[in-house]
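Following this line, the structures themselves.
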Structure P
Amino acid sequence: MAVPKRKTSKARRDKRRANWKLLIPGMIKCPHCHEFKLPHRVCGACGFYNGKEVVAKAEATK
C-alpha cells in the first residue's frame, strides 16, 4: 500500500485547496420590473414568475 514519505506542508495543502471558491450566481433582469433576480425563481421585487403574479406583495395589499 502506498504511504506518503513526508508530511504534506500547509502551503502545499492550501495551494491544492485554493481553487475551491464559490462562484457568483448568474443574475438576470426580471422582464416585468427589471430588477435583478436569480433565474427560475419568483422576483422578490414584484412577485412575478413566468409572466404571472404568483406572490402578492405587501405594498399591493395596503
Structure Q
Amino acid sequence: MELALTNMEVLVLKAALHADISELIHEIAKTDNREMREGLKVNEELLESILEKLNAAGGRKVA
C-alpha cells in the first residue's frame, strides 16, 4: 500500500497519534481488567509503529 500525504497532513496525523497514544497510556494505567489492558497495549504498540514509520518516511511518500 502506498499513501501520499502533504507535510501538513503528516503533521496533523502525528499530532493525532501522539494524543491517542497518550490517552491509551492513561487508560492502560487505570484499567484493572487484564484482558482489556493487554488489548489497549496492543493498540498502543500499533500506533507507535505507525508513528515510527511516519517519522522514518520524513517528507517521502508513506508506503
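For this structure, a couple of remarks:
- For 15.8 (Kirkwood radius over Cα pairs in Å, calculated) the corresponding structure among P, Q: P
- Which entry (P, Q) yields the derived value -3500 for helix-only ellipticity at 222 nm (-39500 (n - 2.57) for each DSSP H run of 4 or more, over all residues; to 500): P
- Relative contact order in percent (Cα under 8 Å, 6 or more apart) derived as 55 - corresponding label from P, Q: Q
Just so you know, all these numbers are worked out from the coordinates, no wet-lab data involved. Because the structure is a prediction, the values reported are computed rather than measured.
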